[in-house]
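These notes open a run of structures that come right after.
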Structure 1
Amino acid sequence: MDTIFALATAPGRAGVAVIRISGPQAVAVVGRLCDVPRVRGVRQLIDPQTQELLDEALILNFEAGRSFTGDAVVELHLHGSTAIVARILGFLSGVDGLRMADAGEFTRRALENGRLDLAQVEGLADLIDAETESQHRQAMRVFSGSLGELAEQWRSMLIRCAALIEATIDFADEDVPEDVTPEVQELLNGVARGMQEQVSGARASERIRDGFEVAIVGPPNAGKSTLLNHLAGRPAAITSDMPGTTRDVIEVRMNIGGYAVTLLDTAGIRNADDCVEQLGIDLALERARGADVRLFLTDNALNIELTPVEGDVVAAGKADLGASEGFAISGNTGEGIDELLNVLIDRFDALSAGAGLAIRIRHKAAMVESLGFLENAKQALENDVGLDIVAADLRAALISVDSIVGRVDVENLLDEIFSSFCIGK
């Protein structure tokens, strides 16, 4: 296996820069710059050709099997000068047998060496990308191995089922002292319940990971763009007293109560004579229907082509211009904004309830596939169509479970997954 290296911290001037070296030559190559400590220590790095002092660095030495990648790893914690980093990387590039790591290659080695399963790798990717507290918590659960542990429980239960069925098949001509059907059915039902819970929570997990969409809808001049600008803290949308100013959907990404949220400012909904404005209204209706929450701004009966449903928020806009009945807000003065944010956070809490560990589409797809095989196996048992059919369905269900953590049938996914990582990870 090649020895690889890369800058593990962001490029550019900084207080500290970390260069990670992983592979069989890691200790030997760093030994050309300094006396490598057994575990850690501060050392002067000397250019082996010029004997010039390059830096004074903290050296961390990880034995094979005790590092992030599972290989022997040495980390150089340097002063974050771009000149120092360039000199060290230049030296490493000139050593035979060393090469710059590809994107995500350190993490890929951790997968190949059994330090992480595939679900943990995906959790790590989400952890690095996490922008909000809810995303961080969810990613941390998966990265810590919770999904892998759950898959392992299912796997053990299915293996037990398969063993009972195979034993019954093998001893079909002999007197089997016990009917295994009740135990198999109980195990299958337990696995199916657990999977169904995760499948049901996949939508909530997906929204936490990707963020919720809140569409601000209402008639023209209801204060939608002014509200968006107030929440964004910047002039993200053009505001005007002229109706029909907003013709496209304007998106602003923000953090509300620890949730990633995309606010959508949409065109005022009315019967428009202008064909371009009507296109904007049609787009507004389409995006609003697909949003997780719709915030209706209106000062009268809801005479627009969209009806609020449970979980939507209805408020009067432009509260600063006059008295309004019920809940009213103003993007100009901030009146009612705190209450609005609390209401939205309550909506996100409700939408997040029941979020499971299936944070990727492929996790849900593998569980749904496995559930199909489990249902087939249960039906075959109940209808007594043959234990060989049950055994085949159990094997297929096991393969689907194993694919969650990367034991089988995921090679075509690896390049796509690791391409999202930075070079030093």
Structure 2
Amino acid sequence: MDITIVGGGIIGLTSAWYLRADGHQVTLVDACDRVGQGASHANGGQLSYRYVAPLAEPGVLAKIPGWMLRSDAPIRFKPAFDSRQWSWIGQFLRACNGRDQAASIASLLPLSLYSRRLMDDLRKTTGFDFAWRRNGKLVLHRNPASFAAARRLLASSPGADGEQFALDVRACLDVEPALERMAPHLAGGIHTPSEEVGDCLALCQALEQGLRRGPGAVTFRMAERVERIELASGRYHALQTDHGRIRGDACVIANGADATSLLHSVGVRVPIYPVKGYSISAPLVAHREAPEISITDFQRKVVYARIGDHLRVAGMADIVGHDRSIQRARIDTLKRETAACFGMAADLAQAREWSGLRPATPTGMPIIGASKRTGIWLNLGHGALGFTLAAGSARVLADRVGGRTAAIPDAPFSPSS
């Protein structure tokens, strides 16, 4: 088939990779002039295959009143006259319970582990250089009750035995000596030695170069904005862009937070809303003070990852609509947390600053498969796990397009409309 993919981030590019491998003729179109300029650009860098807990977790509800009064709160909400925002918030709050959290984790874990196998194959067969390392990960808890809840969740998680470990503070320091400054404030942590790290933007760029070469090379139409989807007899016909029309047999909508408006015009509704995150990338200057393994500060909703010769610090969740602007207070919070946790490990004065919109569903479950409009396929809603789930999601999508049974249970990701 002749398939057009809307979206030049890690989800769109991996979709193009596997659809091309299946023999389809692929065109990729994106509003930016380069790939990876949205949520893929400077995300947390963690390939978090074992830790796939969604943002909606039971402890969130009790924290919301206090967060509303703090400028440095991990999650912030700015009300708007937007029915989609309020609908998403309502669904998110209803998902903040143990039953839904467990169901999401049970569905996401097979997809994430499948993605890890595919990413290993991709890395080994292509030789792509994207600062990949298998360095492990520690999810740190400052609150004893939070750590106790994490231990209970670990005990109930399928396949966690021998892969993840609950550590007291002393054991956390043994695993990562750079945590010495944080130690007095910690209750413990969950250690996953097999987790990985990489530069998502570098992988996007490598995928683009690979897709442009060889038989069946993908056509890239960059700096071209899709304005609407055209239907004929109720099924996909073409994409109308600000540069003209792109005809084809099918399209894949993989442009993250911008997808909702595009799909709404053809009667396809997806429960996706942008959750803005921030990051800084600071050059390392005192390597011994910087963590070797990836760190997640659970209470602060901040992650730390050593990517090449930089320390990537990312986090927070702003539910503020499609505002992509960098808020100084949020960046200052990341810098302050970094200095408090790791001292002078990185030159924060030279840090590159970024904000981006994560396309999130209320439950944290991505949407993969055929929409109700024949010929319109979806690969959306990965939230903060886009880098982690990209390869598996793209392969599941390609299998569905090809009429094959996916290698993992994929029914939970099917579009509902």
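We did not get these values from a lab; they are worked out from the coordinates using the rules stated. Everything quoted here is computed from the prediction, not taken from an experiment.
Numerical summary
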| read-out | value |
| --- | --- |
| For -10000 (helix-only ellipticity at 222 nm (-39500 (n - 2.57) for each DSSP H run of 4 or more, over all residues; to 500), calculated) the corresponding structure among 1, 2 | 2 |
| For 11.5 (Kirkwood radius over Cα pairs in Å, for residues 125-164 alone, calculated) the corresponding structure among 1, 2 | 1 |
| Rg and Dmax of the Cα atoms in Å from the coordinates reads 20.7, 65; which among 1, 2 | 2 |
| Source structure (of 1, 2) for relative contact order in percent (Cα under 8 Å, 6 or more apart), computed value 17 | 1 |
